[in-house]
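Each structure below appears as structure tokens.
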Structure I
């Protein structure tokens, strides 16, 4: 790793980030006046899109947080940020049996007495319904791409509408059901993630329908149609996507302002607790979207009580001043994610590895870090963040991934090798005379080397990248048009919910405790933007990702080796150009106690353990 020309050992870099996380001491707290009945307000920089049911329609960070607070009682949970376990507060008994064909069946008996927030009992039908709904051709007819349960036996024929019964899903009693993992999905390092299912209310999402099992698999009986789901899920006022009023998590939805992206939540009095038995101690939460530059001033003014995922240097410095004054607390943690340039590998010039690598060589990453996040971020060289245990374990081996530093001469050579050697008149490109490179298309027409870059509004990194790429691109005949977009529009283009017209995106990606890139880089999913947003078809990358996911459970050494091999192929194929991973801070009022966010446990999980003392 190099910063301003000096190589820093990876172990020092990690130690430096951890040390930074401890710099802000927690004060005893200054006086804080607040209406005891007012909601606890969390300031976020990303407005909610209102996708509060599943991630099939989008997956912005605030929507993820809201879903984590609304939905609960999953069969599987994780501890210590990375270890998956059966949640024994939800599952009273379970067994796992190998099938003769190489598959594996997990059988679950639910704990009695589970209910939704309105008191409706939760039974095995609710869990089976979730799998049937999310795999059904009727849901697919709404324009979403379903892959959540493709690893279960019988998925293909059920999702295609060729069988009314889903053979890999069985309803075995009021509180019993089973899931059978197909042989082709095993082994899997994250095996328990394959049977992680949460309940959704069939009476709300499919009124008049029932879950049955006549011996060959679970099925849905009744008027279960695409039109029914279009009304129950997508109705802008009452649909479960935007307005899920009957949920099973620690909080319930009290309101959503589509104009501002703000959300209000109320404590669910019937929630029995998470895997640790923890119930929410804060009665009401308001999520308030604010421009990043306004979050710390809002905390200082008492407008918000918690600001989450602060990464920009100016905001971190301002938050540090509040801490020094005793007006705030802070907790720092390594980010399980990265900031990156993501390429549309299916679109125009960026379908070429050479172009993607040339763009990467136009970026001065150390300068970008110095300008935007200063000492609170360090370069990454692959698809990882420092908060992941794999990155921490790999240490200095990650340095070998570094390949695309600022090098305009090498970038020009890549452009020429890709055929961009003509000018607008079809003559030889001359850097001293011409401004933009061209090449001949298959039809003989001249094609300009012009890219479109999308960055988010208010993004300091996006602004710095825009200036850097346009300036350096002009020096080598690469045209870059920059569009600054609202974040929800940026994500819509990135995930191809809108027709993609951008070749390059600047955004950050988070990685949860279950890291399985085999779908993200699947060639079979290359047309599915919500799954494979890079649109890449690369057999070697696909194989490396699949090898990683198919590591035997518990074999951490083999998993780490496969993870490094996967990272090397990411660098070779260049579907993205990694920039940096941050140290994140949450700043909050001195009266908040018991709040301990971490890399894979953001504010929505940590707030469950917190209390506000007046």
Structure II
């Protein structure tokens, strides 16, 4: 074994050790971090209902990252539901990212430049957050890094068609993971096409021969692009029509995209104003200096595969940025904000390390830029290191702990058999995830509450809801130091112990002593009660539904319990519980408990309706159903 091979093995050993530490960090966080709002929504709406492509698009459907959803469906089928299982695809994406980032820098000038460059590519704490989350962003970055590596191989190894094809495959998969990298996909394909054509033009063959050769080399990448666009563009257009692409800004590329992603990368660590300005200026300086360097090499005819790849990175960074500006003006799309612009961070970091490596070939002292950048990023990573939260959804960090605390101290009213939690929108999906995943059916499905509702059994509220209000009526159970979120309950909870009205459906006389809801039944038998002053004079109460149910398949139990209130003007209150939340095992009878407060505007003559809704034509067996109207004694 010669010296070069020995050095290569040592370099690989160092990188393997550092990469292993980074992967251990993201993997442990994937296990312990509380589920975030977006993760929970994706699971509840798409994964557990096995919806990859919705039949009808709605405003929140951009939350469905297609490849991530498909993989989550497969993983949860085999391994059950947990934070770690849902986040496993992102951890595989992190391995891709680590592997291909090393492959890209392993031939740099010196060992320490390789190490510094690898760390620059991998130590952004904001990017690392997403490798511990069940979101498509992580997968798109891991796959994009694979695409960039094969673009590098395409340039470095003589423009071979196989590398172009694989690069496009990775880019296409990255786009299915998250549509924000569609610009990268199109731009990278365009660069491959132009470089292939340019190389053929330099030959001495006829125009027809060159055209045939270009067609032969580009046929597979072109097929990948056209198939991908044929499948993905209609989805993107339907999302736009549904108003689902609402996350973004309209102030400008600098403010919305550049400043938001750089500010997120600072991870709220409180660096002073001038340092932050310097960091942003450094990004612009590297982009401009790199462009001048590549241009000078082209003018002086000293272009080689290395600085040509640097030029390709600069074009990717520049054209992806420019394309978002053009799209904003042509199609009125919003500018990318923070997490949607993470792929630009990856492109810049690659530009930086390849530019410094090219400078080192002429002046070894240039490596100081990478070393200083690396030292700062190590310090920055250490200061942001935590096992408690991710920056983007920091307010969700205590949800799992809160529910654990609540399970220990809960007091469930006897007649209700379940409790209501008052919570703002920012907590709703996370609480409902744990309610479903951990079978916490003693909690009713949580819906957003803009105001503090003292008729709830418990409250989990943000500090801004608590501040400036008279909270003498609340008993504080716990304040969580990281977020200052508050778990509380009313000091004088309502006493709904009197049954004003009750009705039961018993199916003992039906075939098999059970009621069957199948593909022919969309709305089950149920209850219809007209509010009556003589029976329910006090509308300050709660409606309680209970049933005994059984499903043949957990995966095909997507039905809903509906409790609604109507008046002469139509429906004015509608609450639902997910039958799937109560199904733990196939072919086993389970209890459903669900209660909702009587609306404050409920009047005599209004209609209370309760039934099981089966929009997905699944099958459910019901032994009995009961409804009660509870109020004060």
Comparing distance in nm of label points 7 Å out along Cα→Cβ at positions 109 and 573 across I, II, which is largest?
II
Consider the structures I, II: one of them gives 19.8 for mean count of other Cβ atoms within 10 Å over residues 173-180 as calculated from the coordinates. Say which.
I
Out of I, II, which one gives 13 for relative contact order in percent (Cα under 8 Å, 6 or more apart) as computed from the coordinates?
II
Quick check: 0.90 is what I get for FRET efficiency 1/(1 + (r/R0)^6) of positions 349 and 485 (r between Cβ atoms, R0 = 30 Å, to 0.05), calculated from one of I, II. Which structure matches?
I
Distance in nm of label points 7 Å out along Cα→Cβ at positions 141 and 405, calculated, reads 3.1; among I, II the input was structure II
Source structure (of I, II) for distance in nm of label points 7 Å out along Cα→Cβ at positions 93 and 397, computed value 4.3:
I
Could you tell me which structure in I, II was used to calculate FRET efficiency 1/(1 + (r/R0)^6) of positions 365 and 437 (r between Cβ atoms, R0 = 35 Å, to 0.05) as 0.90?
I
When distance in nm of label points 7 Å out along Cα→Cβ at positions 445 and 565 is calculated for structures I, II, the one with the largest value is I
Read-out semi-axes √(5λ) of the Cα gyration tensor in Å, computed value 55, 28, 21, structure in I, II:
II
Where is FRET efficiency 1/(1 + (r/R0)^6) of positions 85 and 525 (r between Cβ atoms, R0 = 41 Å, to 0.05) largest, in which of I, II?
I
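Could you tell me which structure in I, II was used to calculate helix-only ellipticity at 222 nm (-39500 (n - 2.57) for each DSSP H run of 4 or more, over all residues; to 500) as -16500?
Source structure for this number: II.
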Structure (I, II) behind the derived value 21.8 of mean count of other Cβ atoms within 10 Å over residues 373-380
I
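Here, each number is a calculation from the coordinates, and none is a lab measurement. Bear in mind the structure is a predicted one, so any value in this text is a computation, not a measurement. Cβ atoms are built from the backbone, for glycine too; each structure is taken alone.
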